[in-house]
Structure 1
Amino acid sequence: MNILHIANHVKQSGNGIVNVMIDVACEQAMLGHKVAVASEGGEYSALLRQHNIEHYKLDQTRKPLQIMQAFFRFRDIVKRFQPDVIHAHMMTGALLSRYLKGFNKYKIVTHIHNEFQRSADYMKVGDTVIAVSHAVAKSMAKRGVDSRKLRVVLNGTIGSRRNEQSAGIQLKGRSIVTVAGLNERKGIADLIEAFNIVSEQCPDSELYIVGDGPERERFKIMASQSANHHRIHFEGFQTDPKKYMGSSEVFVLASHKDPFPLVLLEARESGCAIVATEVDGIPEALDFGKSGMLVPPKAPEKLAEAIINMLRDAELREKYKISAQQGLDYYKVERVAKETLKIYEDILIG
């Protein structure tokens, strides 16, 4: 089968959409299919070459001239590669695939990773629409996507070709770690506020914020106003965040919205005691509370209470560390790739 994936870029920037695409593309190539990726490019181009995946340069900048150029460039890519399936992971690629369809015989699969974005509505142009969680599928059905076109494929990270060997690092004190984009949606402000409570009751606690984003400076200013600002560490983007996860006492994800975060699977694989908010696909990623403690979103006091309980109760912490690693075989990248291939086969036959 000839499979063409399309996304805005393949940068090693912590973008979950890109990471899912890279994982699936590499696994599909390993399973014997002819796979290509069209994007602006990035660091993962080298990994694609290692798996004999051709990368086509495609600038999808949303400006009239660039979009027109992208249309003709994409037409040439399709003519050259002759895909059976185009798998679009972002809005621009989905629309390019649909506009170019004409008499082309390829089928279009769109993949909804971030349903909270308004642009997710355009992903309904796919012949089949993949949702990363049942929560996302339910939301998109309410937004007008034909339920007969919707398929759920839960994310997986186990066995990812992207992963590096994590040796771990030495963190100070009772370490609380989050790995997230520094934006309002990820609840970073809530976590900083919660840590103000935690740090008073657990004076040896330290907060490590791993990641980067548009609101980094705002969060740093907020942290600097804390009485215990010297115990809040901004570590920036890390290509290997697992070294922080494996060294943490508690891993926290305080998101306000999150369709099915890969980082929770990585934290589970690292054997973390996890505290996360009960929103969107997060409960599914944590087996509805069996593999991590769930708390309400936008509630710093409840978040602080859960973190304090984890830090103070070694037996509780160990229980969650053990349960986090149970059932991980299901979250292998190979399973994600095979389920996706089955979707391709169904629409090609149909």
Structure 2
Amino acid sequence: MRSPEHDAVVNDEPVVSAPAERLVAQVNGITMSYLSQGDGPLVIFMHGFPDLAISWRHQMRAVADAGYRAIAPDMRGYGSTDSPEEVEAYSQFHLAGDITGLMDHLGASTAVLVGHDMGATLGWTMATLVPSRVRGVVILSVPHKPRGAGAPVDSSPTLFYQRLFQDLGAEESDLHEKVDTFLPGIFDRLSGSSELGAPPSLLVPEGSHFSDLFEPPIVVPEWMGAENLATYVNTFRRTGFRGALNWYRNIDRNWHTATPWAPGNVNVPASFVVGTADVTYALFHANGVIDSQHERVPLLQESRVVDGAGHWIAQERPAEVNAVLLNFLAHLDA
């Protein structure tokens, strides 16, 4: 295995892995579509909302070039992966079952998990529920949070966007109708480079929709590129947003069903990365959740804060994210 701590070379020539290929697997009762690149120990990348497997394009190549097999699925409800209608089909047990099923399909008993946004939450969850399948986790944006005294959505502010997502129909219809403006808007406004300034609050005024928070930019963010943005828009125009929002409709159910694992501390190696312009940093820095993670994640190796990076840090600042990821893998395999 090549060391991920330096550029891989053979006869002074860079070693570059073959491009990612699109594959499918029957796992946990659904057809899962995923990107695969490289060969070696398994690293699985889990995206969040409203994202797709392609969000990990920079990390997949770096990991593959370092001697690992990088796998990035379109998660349940997204892209070319099946999207069951039933809300209950998106519980933490279904989602964790998808990933362990994918490991089984690939012939791997364990994997390093890399997660962002809702995929980050799933990474923390799997490290708690099935640590025997998780070699370690690298988490972006969403820190490991203490278990609260009450169900998270039910305990949240009245206008918090996740409350709005609980109602079936209205929000997914609105997002689908406005897909051409919503996706450019959310990618720009939650980035660290929006010309419109700091990201909006995640509180949705009464009578408004979540999409109303995100004015579309005049120019496509450079870190995204027009071709990638078109892929997002065309994909969500085809799939809609029902499956994606069903993840949020299970947040409180997940809190209740996780009670046997309380307090939910993580006891596998971990690293964490967040940007100072990320809305999650604003939520969890001031109350000390980010700085106190080591109390709940005793094997936390690194907690890196990237100045000026926004919510889409893997795409906005791939060099910094790749450095943390490759350093983590190097130490794990030392």
Structure 3
Amino acid sequence: MTTPTAHIASIGTALPGDPVDNAALAKVLGVNEEWIEVFIGTKTRHFARDLGTGTVRWSLADLCAQAAQKALAAPAVDPAAIEFIVLGTATPDTLMPATVNQVADQLGLDQVPTFQLQSGCAGAIQALSVGQTMIASGQYRTGLVIGGDVCSKHLDVQRDLSDAAPSDLVNFVLFGDGAGAAVLTAEPAGERVALRHVLNRFTGLGSKPGQVIEWFGLADRYDDRQALTEDYKAIEERVPVMAVEILWELLGELDWEADELDYLLPPQLSGRMTRRITEELGVPTAEEISCVADTGNNGNALPFLQIEKLLGRMGDGHKALAVAVESSKWIKAGFALEKI
């Protein structure tokens, strides 16, 4: 079995504002509420922008700082012990300065290394991998790992969607905003959950992206390209297959049997897709830990929201395995946890 190199001492999450249900979203966007229920299967989500006016109420840095503050407030955690910060996001507030440094400023943390990873749904796992590696080096004892996204910055609520194709409408009803944070330690503390293994592998050689988020500079800001495009058919076809591959690869690395798993944290694409993927993973003895139906797909916040939900259930010796797929350029990701 892989020797644990880091432990999760605490978790904190932040969701902006009140949940927005399908009825409210359908009214604002002028789309069919029943279609959202059937095609997406997500019931509510949270937005950092006011749906009616587009006014920004919370930045990504605000949400990440709120989540981190909750993690740092845990009884077993000393904020002064934080030696590094890693942030994974697909939607930074600005290209410069890096959002992670705005978060550090809000937290009052200074003179520590900071890292920001630009990535989609795998970004939080990549951040955990970097944090685990830093602690395994022996140079650091305690660090802060954060994941979050503000997807609503790409949603134009003034746009006429009456003739929009379903593949385009997905981007308006699937995504939400949020952030999560974990304090990693070299020795068991607080929640006493060992991070047994982290998988992060690019597998998209020669494949077309399943999702693209454009960046517009001054020279091309009036380009007619969509800010966000998604090949939902490719995602539906590839993600369940990749999820099964990730599950068995992680089990093989850990020398665990599937029936040893107490909990399974499946990919959080949408309420409907998550149900389908969980069925294909085929681990009926493990309890599913999902939250996307209530939070929307808020990207790099999701693994932390799942872990937070998991920690309330985990008992000594319990094992959990998380699976994540990034469809932007096809990345396999996942991690294994064990309560000690």
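No lab work stands behind these numbers, since they all come straight from the coordinates. The shown structure was predicted, so the numbers you read here are calculated from the model rather than taken from an experiment. Cβ atoms are built from the backbone, for glycine too; each structure is taken alone.
So the values come out like this:
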item: Relative contact order in percent (Cα under 8 Å, 6 or more apart) - structure with the largest value, from 1, 2, 3; result: 3
item: For FRET efficiency 1/(1 + (r/R0)^6) of positions 51 and 299 (r between Cβ atoms, R0 = 30 Å, to 0.05) computed as 0.10, the structure of 1, 2, 3 it came from; result: 1
item: log10 I(q)/I(0) by the Debye sum over Cα atoms at q = 0.10, 0.13, 0.21 Å⁻¹, for residues 43-194 alone from the coordinates reads -0.40, -0.69, -1.60; which among 1, 2, 3; result: 2
item: Comparison of 1, 2, 3 by mean count of other Cβ atoms within 10 Å over residues 67-74 - largest value held by; result: 2
